[in-house]
Structure 1
Amino acid sequence: MSPSKADPRAQRSRTAALAAAVDLLGEGGPGAVTHAAVAERSGVGRATLYRHWPQQQNLLLDALVGLTEPLLGAGEGGVRDHLVRQIADRLNWFNQPLSASVMATLIDQAERDPHIRELRHHLYGAAVEDLRGALRAAVERGELRPGADEHASVLLARIIGPLFFQRYLLDQVVDEEFVERSVDHALAAWLPYT
C-alpha cells in the first residue's frame with residue numbers, strides 16, 4: 001500500500017515500521033518480520049501496521065524494496081573504472097550480515113511468492129539494462145569490441161557471481177581488489193584486439 005502523502009503521521013509511522021522491519025530481517029531473517037514484532041520494535045500500533053500492510057508478505061516486500069537498489073547507475077569515465085567504482089561503493093552493505101539475510105530472503109521467497117519473484121526480476125533486469133548502456137557507451141568509445149552490450153547478462157553474471165560466491169558461500173569479506181579482478185576477468189574477452 002502506498003504511503004499517504006496528505007498525512008505526515010502516516011509517513012512517520014510507515015518509516016518507523018520499515019526501519020524496524022529491516023532491523024528484524026537482519027537479526028532473524030524473514031520469519032522475524034511479523035506485524036507483532038514490528039509493532040513492538042517500532043512503537044507503531046498493530047492496527048496501523050495492518051492498514052499499511054494487510055499481509056505480512058507486503059511488509060516484508062516493502063522492507064526488501066527499501067534495502068535493495070539498482071546495482072549500477074549512470075557514471076562517467078571508462079567502463080572498467082565505472083564498474084569497479086559502482087560495485088565498490090556498495091561493498092560496505094554487501095559485507096554486512098544484513099545483506100546475507102536480504103539475499104537469502106529474495107532467493108527463498110522468490111521461489112514461492114510471485115510479487116517477490118517480480119521484484120527479483122525487476123532488480124536483475126535493471127542491473128542488466130544499466131550494464132548494457134555502459135557497455136554500449138564503451139563500445140562507442142572503442143574500449144570494448146562490438147557486441148559486448150549484447151552479452152550484458154553474461155557479463156553481469158561473470159562480475160557478480162564471484163562476489164556472491166566469495167561473500168555468501170565462502171563467508172569471506174569482499175574487498176575492492178577482488179572487485180577489480182572480477183571486473184577485469186569479465187571484460188577481458190571483450191577488450192579490443194592489439
Structure 2
Amino acid sequence: MDQEISDALDGFVHRFLQKVQSEKEELLIEFDSQWPSLCYLQQATEGDEVKWQPVRQSHAVDWSAFETALEICLHPSIKYYFGCYWSDNLAAKHDFGQLELIQVWNEADIERLQQNLIGHILMKRRLKQSETLFFALTDEEDEILCINNVTGEVVLEQVGLEPKKVIASDMASFILSIEPCIKKRST
C-alpha cells in the first residue's frame with residue numbers, strides 16, 4: 001500500500017511540475033525565515049516571494065503519539081500520504097470539482113496537522129460518527145475529502161456530518177484519478 005500511494009503521489013507531483021512548466025508559471029510563496037522548509041529554492045528577505053517546489057521527505061512521520069493519545073490505529077494510507085512530500089498545498093481537479101491536496105511544509109507543520117486531525121477525530125466521536133481523516137479541501141467551503149479510517153475509502157464529507165459520497169476505493173486510486181491545476185496568481 002505504501003508503495004502504491006508513494007508511486008501515485010510521485011506521478012501526480014511530476015505531472016503538477018510539468019503543468020507548471022508547460023504553462024510557463026512559477027511556484028511562488030512568501031519567504032518566512034520562521035517557517036523553514038526544504039521546499040524553498042532560494043533564501044530571501046523576509047516577506048519576499050521566492051520559488052519553491054515539492055521535495056521528497058527522507059524519513060517517515062512518527063504517528064505513535066497521535067495513535068496512543070487517541071487510542072486509535074490510523075489507516076496506513078493517511079500515514080503514507082503525509083509522509084511522502086514537503087510541499088505547499090497542491091491544486092487539482094476531479095470529476096466533482098476543484099480541490100487542494102493538503103501537504104506539510106516542515107516538521108512544525110506536521111505537528112499542526114496532527115493537532116487539527118485530533119480535533120477532527122474528537123468532533124467525529126462527540127457526534128457519534130464514523131472516524132475520518134481529512135487530506136484535501138474542495139472548492140465548496142464546508143466540504144472536505146477524507147479517508148474513512150476503517151475502510152480506507154476516500155469520501156466527500158461536509159464538516160460535522162457523516163460522509164455523503166464515496167469518491168474512490170482507496171487513496172492511490174483517488175490520486176491517480178485527479179489532474180493537476182495551477183492556481184493563477186493575482187497581480
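Brief remarks on what is shown
- Entry that produces -10500 once helix-only ellipticity at 222 nm (-39500 (n - 2.57) for each DSSP H run of 4 or more, over all residues; to 500) is calculated, selected from 1, 2: 2
- Label whose coordinates, when semi-axes √(5λ) of the Cα gyration tensor in Å, for residues 30-93 alone is calculated, return 29, 14, 10 (choices 1, 2): 2
- Cα Rg over 2.2 N^0.38 Å from the coordinates reads 1.19; which among 1, 2: 1
- Looking across 1, 2, the calculation of volume of the Cα convex hull per residue in Å³, for residues 86-125 alone that yields 60 traces back to 1.
- Here the criterion is FRET efficiency 1/(1 + (r/R0)^6) of positions 102 and 142 (r between Cβ atoms, R0 = 30 Å, to 0.05), and among 1, 2 the highest value is seen for 2.
Laboratory data are not the source of any read-out in this text; all were calculated from the coordinates shown. All values reported here derive from a predicted model rather than from experimental measurement. Cβ atoms are built from the backbone, for glycine too; each structure is taken alone.
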